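Read-outs: derived from the displayed coordinates by stated rules, not from any lab. Please read all numbers here as calculations on a predicted model, not as lab measurements. Cβ atoms are built from the backbone, for glycine too; each structure is taken alone.
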Structure I
Amino acid sequence: MEGSGVVGTRFFNMKFSLQLSVLAAAQAVLGATVRATTDTGPQFTKGQPIDGNGKGAPLLGGTNHQIDIANPDNLGQQSTDNGIVPNFKWRFSDSKTRLFKGGWLREQVIQDLPQSHDISAAQQHLQKGAIRELHWHRVAEWGFVYAGSVLISAVDEFGRYQVEKLNYGDIWYFPKGVAHTVQGLGDENEFLLVFDDADFDKVGTTFNVDDWIAHTPRDVVAKNFGLDPAIFDKVPKPNPNIFNGTVSTKNVTAGPAGELKGDASFVYRTLQHKPEPVPGNGGTFYKIDSTNFPASKTLAATFVTLKPGGLRELHWHPNAEEWLYFHKGQARATVFIGNALARTFDFSAGDTAAFPDNSGHYIENTSETEDLVWIEIYKSDRVADIPLTQWLALTPADLVAQTLQIPIEVAEKLQKEKRVLIK
């Protein structure tokens with residue numbers, strides 16, 4: 001009985017201690033909420049939807065406070081936002097990561113970001129020697145290496161081939177139906193994949209060679225290759241997608257139609273070219289489309305670095321939706337979709353976005369110390385934009401002045417050239 005009393009006392013103490021812990025946590029949350037309601041001024045950067053001018057109130061229910069703090073514009077920070085505007089943003093961190101022996105893959109498809117009607121994308125990681133098995137797609141594939149180095153191999157319908165090593169900043173473009181594979185060469189290698197179809201997971205989009213052979217009658221396979229069918233007894237089933245291997249040392253020495261090079265090349269080495277002029281002096285701007293990368297006929301891109309506090313000037317794209325991948329830094333963008341509807345978004349590394357066809361927008365680097373690095377993709381053969389300032393500057397000044405109710409002297413002095421990135 002004495003032992004039972006000791007156990008009971010200990011249980012009571014543990015239960016009481018737990019209750020105190022819960023009470024303390026609740027008091028901490030309540031204290032933060034009270035401070036939010038008693039503090040003067042806007043509370044958006046503290047994760048509370050309070051504007052400091054009588055609008056808003058504290059969040060009392062379940063919420064992810066870290067996400068709230070990182071996205072003050074979702075809490076109502078921008079007074080110019082208006083109306084019900086869809087979400088144009090996705091985080092790769094919210095994607096399911098698929099693990100393989102030798103790497104991983106995480107995607108953003110239309111089910112994740114319904115506003116992306118043209119583009120789907122993925123981040124893929126390959127360890128040294130790991131192989132993304134031989135395959136092809138019913139859609140075009142665009143790749144950008146941002147860590148390590150990879151070996152790409154491709155064969156087109158004419159029997160032309162290409163085998164090349166790619167490093168940071170290098171891009172590949174495989175047209176629809178082109179057979180290809182990718183292998184990791186560095187210790188750890190990672191790249192962005194972009195496809196010119198939003199529904200990449202749709203059945204009939206990707207075709208893996210081992211999957212095909214494993215589901216073809218063995219006598220047919222043997223007849224096709226002119227080999228003993230036993231040769232193919234070890235073909236993986238199911239197919240592994242990514243698997244460990246050894247770094248390739250073999251070269252393709254000859255082919256009936258030769259190599260893919262010059263204008264036919266599937267590779268573009270971004271950093272070996274000069275960036276586009278940036279009169280606004282706000283960073284660097286590389287354009288990669290069919291005008292300088294002829295093979296890339298369905299996907300056009302930019303690779304942008306914006307200095308701290310800089311602005312990608314107000315503009316729109318007349319030929320396509322804009323899909324974005326933010327690689328580094330912090331940003332915000334307000335998207336105007338017409339009819340007095342606008343919404344501001346906050347972005348950080350790993351975020352993707354899709355801005356509607358012809359919507360007006362800007363991108364601002366909100367960091368005071370760190371560069372903002374991102375990639376823009378368009379389902380088009382070229383990059384095209386119309387800046388707001390240039391449009392107004394090349395319109396009769398009196399019409400601009402009357403429309404915007406500004407002094408005509410101001411309208412006459414607007415910059416007539418694209419500034420692109422403003423410092």
Structure II
Amino acid sequence: MEEPEEPADGGQSLPPVYIYSPEYVSMCDSLAKVPKRASMVHSLIEAYALHKQMRIVKPKVASMEEMATFHTDAYLQHLQKVSQEGDDDHPDSIEYGLGYDCPATEGIFDYAAAVGGATITAAQCLIDGMCKVAINWSGGWHHAKKDEASGFCYLNDAVLGILRLRRKFDRILYVDLDLHHGDGVEDAFSFTSKVMTVSLHKFSPGFFPGTGDVSDVGLGKGRYYSVNVPIQDGIQDEKYYHICESVLKEVYIAFNPKAVVLQLGADTIAGDPMCSFNMTPVGIGKCLKYILQWQLATLILGGGGYNLANTARCWTYLTGVILGKTLSSEIPDHEFFTAYGPDYVLEITPSCRPDRNEPHRVQQILNYIKEEKWSVGFGAQYFCLGKWDKEKTVEGPREQLFIPRAQSWNLKHVV
């Protein structure tokens with residue numbers, strides 16, 4: 001572990017924990033969908049000397065028992081078996097989601113265990129009070145299910161991190177700002193009121209994973225503890241931040257989280273091969289700042305991001321946001337310098353693509369989330385006619401707390 005430089009505030013606040021080791025980065029570089037991405041991200045963070053202002057912690061590898069806190073034994077054993085053999089044609093692999101998006105390549109189990117262990121390590125640092133913010137940019141693989149790989153995700157490290165944080169923190173808020181719906185995390189906690197999931201994502205016919213409509217709100221005791229914000233192509237920073245801030249303001253008041261897990265996939269950024277959103281790191285940075293001002297224990301994860309240079313730009317910029325540092329526009333000379341041509345600057349410029357998010361539709365979605373989820377269902381457990389009631393608990397009988405509205409929102413206007 002390396003000791004950080006003295007923080008700018010004279011040491012009054014703890015420096016962030018940065019999960020890193022050369023072995024971990026090398027392992028993450030092996031993922032075929034994002035080859036060498038982990039090295040590019042770390043090298044740019046290092047080029048800006050940001051690592052010197054953080055506490056570097058070497059990650060542990062997740063044990064089978066730790067991974068089995070979420071994933072089934074059968075899935076883990078099969079993943080380990082095909083990983084050792086490099087068998088991408090095993091007849092049982094289809095059952096476990098291994099194939100086209102998630103090939104069963106040699107060593108993939110070791111990769112999954114490394115990423116899962118890194119996120120668990122970061123969560124444990126928060127539990128131990130070592131920091132207020134812990135970062136694992138190579139984590140955030142949010143699609144994996146308990147018994148199935150999905151969407152390039154073999155192990156759901158975000159779920160493992162949340163489960164570890166639950167050892168200390170009663171209520172965990174998961175915020176997912178990836179381009180894709182955080183379906184694996186939402187599914188994992190869809191029946192509980194102790195973990196709330198909020199996902200802003202592209203929702204369009206045929207777009208993976210095809211879930212996350214505004215009407216998807218959770219099940220059983222977890223009803224109204226899942227918040228989904230469907231967004232269309234072309235959205236830019238200002239509108240995205242307005243949506244994010246509007247939703248999170250309601251969530252924070254109603255749920256009163258004790259810790260946050262934040263997934264910051266960079267496939268929303270202009271220039272990504274997904275060609276969907278039109279964001280820049282500045283817009284995501286504003287959302288990050290909004291969450292950080294809550295001053296809660298916060299676990300930061302990466303996720304998608306398939307323009308490797310722009311992903312490194314984004315996560316380096318966000319690391320600067322966490323540290324409260326303004327970074328030079330000029331990319332410093334380092335191992336991957338030539339990947340940032342032809343301009344060699346940190347900034348990313350939006351394209352001229354049209355914004356498909358009509359203001360009235362955005363407002364309809366926000367109204368639905370606010371009026372239905374907070375005033376009627378989930379929010380009624382905390383509010384009585386709009387006033388905070390700390391005596392109400394999330395486990396209280398819904399029938400006693402339900403406050404009927406004179407007129408409910410008609411969902412067909414949102415679809």
Structure III
Amino acid sequence: MDSRWIEEEAAALTSRLSNQSDADALLALRVYTSRLIGQDPELAMHGGGNTSVKVMRDLGNGPEAVLHVKGSGWDLATIEPAGLPGLRLAPLYPLLDGTRPSDTEMVRILRGYLLNAAAPNPSVETLLHAFLPARFVEHGHASAVLAIANQPEEEQRRIVRELFGSSIVFLSYVFPGFDLSVAGARAQADHPAATAMWLANHGLFTWGDSARDSYQRFIEIVSKCEEYLAQAGATLPINSTTEEAGGCASLCEKLTELLSELPTFSDGVFLDPRPLPVLANSTTLDAAQRGTVTPDHVIRIKPFALRLHVTSQERTITEALEQFTEAYRAYFEAHRDLLPVTPIMLDTAPRVVHVADFGVIGIGRSAAEASINADLAVQNLRVVHSAESLGRYTPLSRDEQFRIEYWELEQAKLR
């Protein structure tokens with residue numbers, strides 16, 4: 001993993017976006033390194049990850065600290081300054097030691113400190129960005145990091161300690177949002193010399209006082225993880241193949257016909273087949289059924305996939321769809337009481353198909369959604385394969401996957 005920072009590019013973007021103010025110059029550099037992370041699928045994918053920068057702005061009563069943090073709906077790959085809405089920073093600090101708000105209340109509180117009331121909701125990890133003292137902070141779900149972060153926790157700790165010593169704070173899995181923000185802030189305060197934070201079963205945070213330092217620290221950690229995997233015989237498989245998707249044409253035709261009968265796809269169903277023969281074996285596909293490689297993927301692709309063979313016929317596909325629906329309903333019923341408010345069950349249709357002897361198929365209600373789901377499915381299988389080669393792929397428990405999939409903030413969209 002090489003740094004893609006180019007001084008001339010950074011300077012050119014800063015000149016174009018900064019309006020000659022120090023705060024806007026820092027924000028422009030934040031845009032630049034955010035794009036560097038977002039444009040590399042080995043670091044972040046499809047809206048995953050978030051970044052921030054702290055600046056001083058005159059808000060009418062003299063200079064005041066402002067946190068610019070990635071907003072909901074923006075993708076790091078194409079982010080603009082508007083995608084990093086500003087919040088007054090000082091009022092956020094008391095939240096660290098205050099009463100825990102609900103996630104919905106947290107969003108309301110954060111919106112109250114936005115400089116622009118029309119700005120998108122700040123990232124759910126905004127408070128951790130605020131509480132970390134460094135000027136620049138980045139967070140992503142790098143593939144090489146995830147292959148290690150989904151090992152049993154004691155093995156993770158051993159590897160992280162071996163590779164990074166005390167330069168990284170190790171944090172056991174904590175639910176994203178307020179709880180993670182508080183836990184992360186306290187862990188950093190206990191290790192003030194650390195320059196990064198490892199989130200078990202989740203990803204990586206790095207920070208620094210310059211955009212370049214924080215970004216390159218992220219790259220250096222990912223590079224060390226890649227090197228470790230290679231030395232352990234667990235290199236991530238390359239994300240390419242000479243195989244043609246046409247080998248799955250008959251299956252896709254049958255699957256499209258059957259999926260179109262489901263209420264979820266009443267307005268159309270789209271499939272995106274991806275040949276990955278090296279990963280389409282029972283060992284990798286079985287392991288992948290344990291869950292997604294990072295929490296937010298479960299919201300898009302559910303905790304497990306539909307299983308088929310490239311030669312599956314209509315009757316087999318029908319039975320597999322029925323079994324998937326039954327399995328998803330059972331998963332919901334087994335976990336619904338984990339939440340304080342009875343959740344509304346999401347639709348029971350699959351979003352990913354694992355096809356033995358072929359690869360994966362992304363399913364969506366649009367071509368774009370199918371493509372995103374296929375991309376995530378490919379990354380998941382690559383990480384799972386690497387994790388199994390290293391030791392044992394050990395994602396979040398089904399309980400924790402359910403809590404993410406049925407998160408209050410996601411459920412609010414259905415009520």
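Who wins on distance in nm of label points 7 Å out along Cα→Cβ at positions 78 and 150 among I, II, III, i.e. which is largest?
Max of distance in nm of label points 7 Å out along Cα→Cβ at positions 78 and 150: I.
Which structure, out of I, II, III, was helix-only ellipticity at 222 nm (-39500 (n - 2.57) for each DSSP H run of 4 or more, over all residues; to 500) derived from, given a value of -13500? Numbers along the way, then the final one.
Values: I: -5500; II: -9500; III: -13500.
The read-out was computed on structure III.
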